[in-house]
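Several structures are given next for inspection.
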Structure 1
Amino acid sequence: MAFHWALLCYGLITLIVAVSFLCGQWPIFQGTPISFIHRFLTFGAYQYFLKFVGALLGDKGITSILSVEYYCCDRPNPILQIIYLAIIGSTYCIIVKTTFQYIPGYYLSGVHRYTSLLAVAIGILLFLLTSFSDPGTVTVDNISQYLSVYPYDNIIYTKKECSTCKLPKPARSKHCSICNRCVARFDHHCGWMNNCIGERNTRYFIAFLLWHFLLCMYATIAIGLVIAGRLKESKIVYILTVYYGVENSFRGLAPHIVQWLLGSYNTQILLMVFMAIVSLLLAGFFAYHAKLCLTNTTTNETFKWQDYVSWQKKLVEARASSAALKASIDGVNSERKPPENKCKPFFKRSSLENTEAVEKNNVYDKGFFHNLYEVIFPVRIKASHLHTKSKSS
């Protein structure tokens, strides 16, 4: 029974930590324990660690830690790439060692020994494509092309020069301080890939998220079918009902079956819990980035639009307050003016309510199918192809 509670606590703690670390900054979790855990994991724990090192080793210890932090967080490095390969490799090896002995089984055929290996290989291939492909680096040779493809909207993008590259900065591009290069249609820098996600490799990144979500779901369902097959082949229900006199109902059988499964297949159940949690997280990431792609927006632009809309709302509120103040002063100065109809202000919309009408006007959003096509077939590739074709003709 102690193991059962340990398994339950393991699943809950894993889920809480994963959600807190990845999603704790979301507005929906503001003021909740999830937000507190997120702050502790991303900031508080590290500060306490620095204080501990400082008390133990002094300034030299802190300097060493900060130099490691600079290498891990501010410079390109393969640490997370190695961790990814270690996770997927070790997880697959554990599944092979603990579960393949039951394949083929009652519900699964032997072909899954090979399809699982193929699925993992495709996942690693997408990882390598995303990690080592050019995200769309802006150079002297292609800058004129990017300037023509992505016009300035004069809202969140205006004509300017990159202070580092000393090149005109195309709209939708951003200089990555980690990779030290300007990237066209910049989305974000992904530490797991040790690469920027931009115009050229967004398609690989989306495919990576989708495939790994499906891979985790496949593993969860396959292991579940293996366990169900073992339950069927071992005739546990028959033994419980006939030899032990357990009532043949869900309420009567469930506790005994769960106890038998946890005692006999605890490793497989732990793997199922882990895969299910990871698949949910991947589903959330994929849905978020798929929405960005279908609206032709990037993660970088999402923050820019938030700042712009916030600034516009404050500007409208300031104008509304100024107009209200002016109206009140005019009302005091014109006491002899006949009073207005008392019903009119009731139906009149408050000037402060107009702040809700401030919305973004994304000129790059050209419709569902065009946006999807632009992600699958990057603009620069199409433009280069057309340029080459016109030269040859």
Structure 2
Amino acid sequence: MAENPAYPVGLRLTGRRVVVLGGGQVAQRRLPALIAAGADIHLVSPEATPSVEAMADAGEITWHRRGYAEGDLATAWYALIATSDTDANTRASAEAEAHRVWCVRSDDADAATAWTPATGSSEGVTVAVLTTEARGRDPRHTAAIRDAVVEGLRDGTLVAPHHRTRTPGVALVGGGPGDPDLITVRGRRLLAEADVVIADRLGPRDLLAELPPHVEVIDAAKIPYGRFMAQEAINDALIEHARRGKSVVRLKGGDPYVFGRGMEELQALAEAGIPCTVVPGISSSISVPGAAGIPVTHRGVAHEFTVVSGHVAPDDERSLVDWPSLAKLTGTLVVLMGVDKIGRIAETLVANGKSPDTPVALVQEGTTAAQRRVDATLATVADTVVAQDVKPPAVIVIGEVVGVGPRGTV
């Protein structure tokens, strides 16, 4: 072959015959993309890996359980040759050449008429990376370039502005428990594409510093018993900016629906006819205990965990929590927004049968650089919160799992 660079092209294989020779690891890696492309795939191989066999059993491919035979590639559009039989590979490659079938060879790239690029996808964009020459190809380097580009597109560190008109709307993004690295890939990408960000106090604040200068950031902090932006004002701001044709991100702490008011915002947007995307986030109810070395469930210790809001006391008529029933459970109890009510919560649990010696852990500013863990029991937690000056936000874990893991896990 001439030492010229390969000409990149995208093959549209929907409903078209693709022949794969060999059912080993190479086929196992390549088949999913061919299936996703909608190809009519015929696997020719006497044997196959369990994963490839499962694809055949599911009807995703047609498996001919035999070796290569002359004529297998005559009507194919594309062929992947990946057997351990060099002679069969050579004969199949010659047939592909004779019938002008694009052919990839896993054993000899020089003898192939096509090369498989390292590919990855992000939001409707496929990134394909090819080495310029067959000789001296470095698949690891090619894959590393692919990974860097795709990861940059996904997490927003590589920003490619849209030049066609985008559909304005709102994304309710769960920012996770606090550490900016714990936001989802999709959430971070939507932040990078936003025109307006309406952010909660408990959202990952460090991410705001990464936003381009043109992005308008609106502080919707709801500081307990202090300044706050009324929910109605937040709803109005979301609708107003979206109607102006802006891409709006509502950045919330944790998950939008776990003791947040994400559904209220979604309902307001729906009534206003504004399209909305919901991006789930990592809830602090699980992640913060985990970061502090506490598993919310553990074999032989806790087979269930319950997450409750402690923003109103057990004796408050607004409370919807059945505290007497919770006291009878043997699993883990996770309380959010309950630092200032933990004394009355502990009293209620003990009064309804929970042992006063039940371990309690309070994890303040979980997953951030300021994280700290304070341990107590139901009998001592009220005094401990005062003595240790525990402040919100803090996640409270009640149950035997508090003593399972090593202290200080990060």
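Values quoted throughout were computed directly from the atomic coordinates according to the rules given, and no laboratory measurement underlies them. As the structure is a computational prediction, the values presented were derived from the model and not from experiment. Cβ atoms are built from the backbone, for glycine too; each structure is taken alone.
Some points to look at:
- Taking relative contact order in percent (Cα under 8 Å, 6 or more apart) as the criterion, the highest value among 1, 2 goes to 1.
- Source structure of the calculated read-out (Rg and Dmax of the Cα atoms in Å, for residues 73-208 alone, 21.9, 66) within 1, 2: 2.
- Given 0.05 for FRET efficiency 1/(1 + (r/R0)^6) of positions 65 and 193 (r between Cβ atoms, R0 = 30 Å, to 0.05), calculated: source structure among 1, 2: 2
- At a computed 28.6, 85 (Rg and Dmax of the Cα atoms in Å), which of 1, 2: 2
- Entry that produces 4.5 once distance in nm of label points 7 Å out along Cα→Cβ at positions 105 and 369 is calculated, selected from 1, 2: 1
- Read-out FRET efficiency 1/(1 + (r/R0)^6) of positions 9 and 233 (r between Cβ atoms, R0 = 35 Å, to 0.05), computed value 0.70, structure in 1, 2: 1
- Source structure (of 1, 2) for helix-only ellipticity at 222 nm (-39500 (n - 2.57) for each DSSP H run of 4 or more, over all residues; to 500), computed value -21500: 1
- Among 1, 2, structure where distance in nm of label points 7 Å out along Cα→Cβ at positions 17 and 113 as derived comes to 3.5: 1
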